[in-house]
Structure I
Amino acid sequence: MDESVEWSQFPESTVMVMFRGQFSHSVDAKGRVSLPARFRDGFEHGLIVTPALFDPCLHVFPQRAWEALEEKVAELPSLDPHVVRFRRLYISAAVECEVDKAGRVLVPPPLREHARLERDVLCAGMGRHLELWSKSEWDKALLLDPAEEESFKRAVLEQIKI
């Protein structure tokens, strides 16, 4: 008896795309960023771009992954001030974008400004979403002083357990 699993057995919404790797691209004169070819299939149903809360970058979600996040957020207490602030800063700033036939996404000017996207862009796979960074901001974000490095090591060992 063949016990192999067929992906067609699972509803499309249950198959989650995972993004990994780093890719350098550039912003064109119209504000478009080319998505890495290997990631494009993950955005066949559209994508959402929103500013990261704590870094000068953008988060890029496949439509279905974003909808799952929205459902999770909808279950949170609507009067909690932290939840309200999260919705205002992250959810309400989100923009639905399309991938053109050449695999490019037009990033709206306010989002480009937030991420300081001017020329060289780094696209970083973060699992269920991508981050779009200015290459120079990415390089800065990776720098750690000795105390930060020690704290990071502890957190990786304790939280991620690797």
Structure II
Amino acid sequence: MTNRPQISVLFLCTGNSCRSQMAEAMLRQLAGDRFEAMSAGTHPAGFVHPLVIDAMRQLKIPLTDQTSKSWDEFKDAAVDAVITVCDAAAAQACPVRRGHPLTAHWSLPDPVYHPGTDEERLAFTLLIAERLRTKIQGLAALDWSGNRAELKRRLDFLGEI
């Protein structure tokens, strides 16, 4: 049995305080033995949002040592895939990355801006987390050794579900 290197995935959003943080934590929990999960923001907020902390605690998904980071921290990192999880980050020109990573956009609403009571906002965050978990499970199940064009098509499809 060969020891295959981990597949590295960078999740991007604007603030790196909510959706990209959830994606990083979920991929690490669901398939951390095969994937290196990272997240960053185009304009990092500097903190992980309390809604995310509460939602991940309820889902029993650890946010161990996760912080809000700038995408500049990963400018020299060779990554296999860059996935944007907010429309604002997707609209920005992504810095050129070593290794020509696959890119995909998974549009998800930002729970931080959802109106309502604290309970309603947490419920909405949990809804977004469940949508994200479905996408992450699909990402983890992909055959990363296959054709890049097919892999790109499947990553894009995950953005539609």
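For which of I, II does Rg and Dmax of the Cα atoms in Å, calculated from the coordinates, equal 17.7, 57? Checking each candidate, the match is I. Out of I, II, choose the structure whose coordinates give Cα extents along the principal axes in Å, for residues 23-110 alone equal to 43, 24, 19 when calculated. The read-out was computed on structure I. Out of I, II, which one gives 0.35 for FRET efficiency 1/(1 + (r/R0)^6) of positions 71 and 151 (r between Cβ atoms, R0 = 30 Å, to 0.05) as computed from the coordinates? Traced to structure I. Given a value of 32 for relative contact order in percent (Cα under 8 Å, 6 or more apart), point me to the structure among I, II it was derived from. Matching structure: I. A value of -12500 for helix-only ellipticity at 222 nm (-39500 (n - 2.57) for each DSSP H run of 4 or more, over all residues; to 500), calculated from one of I, II, originates in structure II.
Readers should treat all values here as calculations from the given coordinates under stated rules, not as data from a laboratory. Only a predicted model underlies this, so the values are computations on that prediction, with no experimental measurement involved. Cβ atoms are built from the backbone, for glycine too; each structure is taken alone.
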